[in-house]
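Asks: Structures incoming, each one as structure tokens.
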Structure I
């Protein structure tokens, strides 16, 4: 069986409702597609995860009457984004005369209903709220830089419900698109699964998926070419290789901000710790194969 790489697509690789970012998104996405082809040609099986923040927010803004639950919008964007990525990638595979084809899996992820995140919701979702909605809506609302927004919990993922399907598709040599937006968060109520309004971190879900799939690599693509400390400062340093201990120390020193690098580094650490031998890599789109060879990006080692 081929080696398996879980490749997490950063949000900047996907089109957003902001037309000013379209050109850059298209360029970044082209590099992501190049990574996928490079991995396939090097004998890897590929599982793609992706973000969906702008797309969910756009749909929630259109749904001013709040007719759909948030978990339904997450499912909808998984289908929308998966469809677009699938068409793009299948077209390339067809032109290259490669045998693989893509498969999109609407992915549900079990979380703990008693997760601490539910006690203190902090993840902004949806549009800026009007004063009328702020006064009337039965939501947790926080003041952000842009204005008042709804906030929801960001619980840790426990189990990928659709893992057996993903595994079977990987065995069939499909390029699997799954786990969009961190997955659709669900909780168990007796014998029933129920969708809930929450946001699972995409990179945390990607790490769990890599562990449960027994993958050989977790690649998190992002806007920077490698991990840096003192980012933008006089003592900025690029790190192409970091141990778990070094990551812990830099975390404690505040080198990796909670809203950007901390979840990515933490996810790579988690995968490296629980899946011995896995290549845990952060790199920019287009550098995946070089990073696996140790020639680009940053590798987290145990």
Structure II
């Protein structure tokens, strides 16, 4: 059986696709591939300067435009959702929840949430709910939410999601956030089907891919010993074991475009331990498959963001 590659992306002409974190790494390459396949890509970026540089790159492949979005600021999320709905006329074919931060020191979003949980999960949950009118406007619309291999050992503590009462560990907080991404994607699909919506929600992960997250993580920890250690070992690991972004991006692009995608499924690399390879449907970690826990996270996320969940 042949491996799915970027050359297998179906024609995306006439489709509008929003990619968060499209200024670098997986988001940038996803935007390039989707634009080259004919989609009009909305590139949601926090930094105007990096966004403009990325837009210039993607525009060489096809149609694209910038959207200002800071997932760590719910006011920005709300403003971006209004902007996107106006630009698209409430017709959005695909929302790719790609952006994220990884293993940062203990910090808070503008709204007071732990940075990784607030950015990776709460920001995307709020954005997805606020964009549901635009997703409802297109038959067969999709929401693709990026998780990680780090979700497998994760645990979402709905009593203390922001690490106010338990010891903060950057890797534990990252695992919680990426597990929350996966749980949200599955719960959205369950609720969409229960509401009779023509919407597919899936999750994907890139395996072990050499993205910009490791250098950003090192930078976040500063120029001291911890930052230097992360930088050295991260670069060594990327060189020895990681696959390229061009391959690592394929599961999320497959999830966004393939006619074979199944709602509520999880897509990742087909290689050993899902670390490398080409897209296939992969096993959902046990913690993510618990509908009761996912429903509790859904309700907590609505309470924290003060955004009405859709579908309710």
Structure III
């Protein structure tokens, strides 16, 4: 028996899509993942406190927020499978979905909400202090008390890094932008804003070789890429802004992607280059990457899928 709708991904986008689809009697089947592209629940599962999601004036823990979304989805009838999707075949009708458990599923429509994984630095000390002073999202974590009026490092040299530095300057006492080269990759206007900002200092030709501290981050060890000199910088926070990798490998280039590798959607919609396949959240949103915008596009994807299924199959 064919599924009406399969949703792949269990972050804010996938779960919001499942809530809307369930309430529309589409009885969606949702693959929440297991190991690929992070963990079930998405990047909020490694965010200690979410203070900018509407409706929670005192903030809410990332894991608790996702647990509530998941429970709400199940309440309305979503069926959840805790497995990864290893591959899909978009050239057949209905679409074919192959899971890591070895099963094959068929569906009339698909919603892809697999998110994007923040690129991280592969070193033991980074793992030790991640979420204990190290973060990959300034908008998510920058206003936390542990960073207020304290020196903060931002690692990177693109637009995202400079935007994070500007945002963190509202809270930190001093912002150090650590960049491995002697010139920035960011847009000219962003460079001008950062270089003129009194609280931001760019540390040129530097790489982080170690994160320092006991239980919380207390500093970083830097190496000069030109001279090899090692120095230590005291900071209470380090924000990694070295890019994101959209979780699209399981698609095997069956959909049109943009230049950055994110799924292309037709402007103003969640429709992809393949009819009947829709995308929501960070797997196609390379600009905002927020929980609330992911939830919004998850809603849009469900409504688009509902309308398409009604037009094509009378469902």
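Asks: State the single structure among I, II, III that was used to calculate Cα extents along the principal axes in Å, giving 50, 41, 41.
Replies: II
Asks: Here is a further query. Out of I, II, III, which structure matches 2.1 when distance in nm of label points 7 Å out along Cα→Cβ at positions 126 and 142 is calculated?
Replies: III
Asks: Okay, next question. Using mean count of other Cβ atoms within 10 Å over residues 94-101 for the comparison, can you identify which of I, II, III gives the largest number?
Replies: Once mean count of other Cβ atoms within 10 Å over residues 94-101 is tallied for I, II, III, the winner is II.
All of the numbers you see were taken from the coordinates with simple rules; none came from a lab. Here the structure is a predicted model, which is why all the values come from computation and not from measurement. Cβ atoms are built from the backbone, for glycine too; each structure is taken alone.
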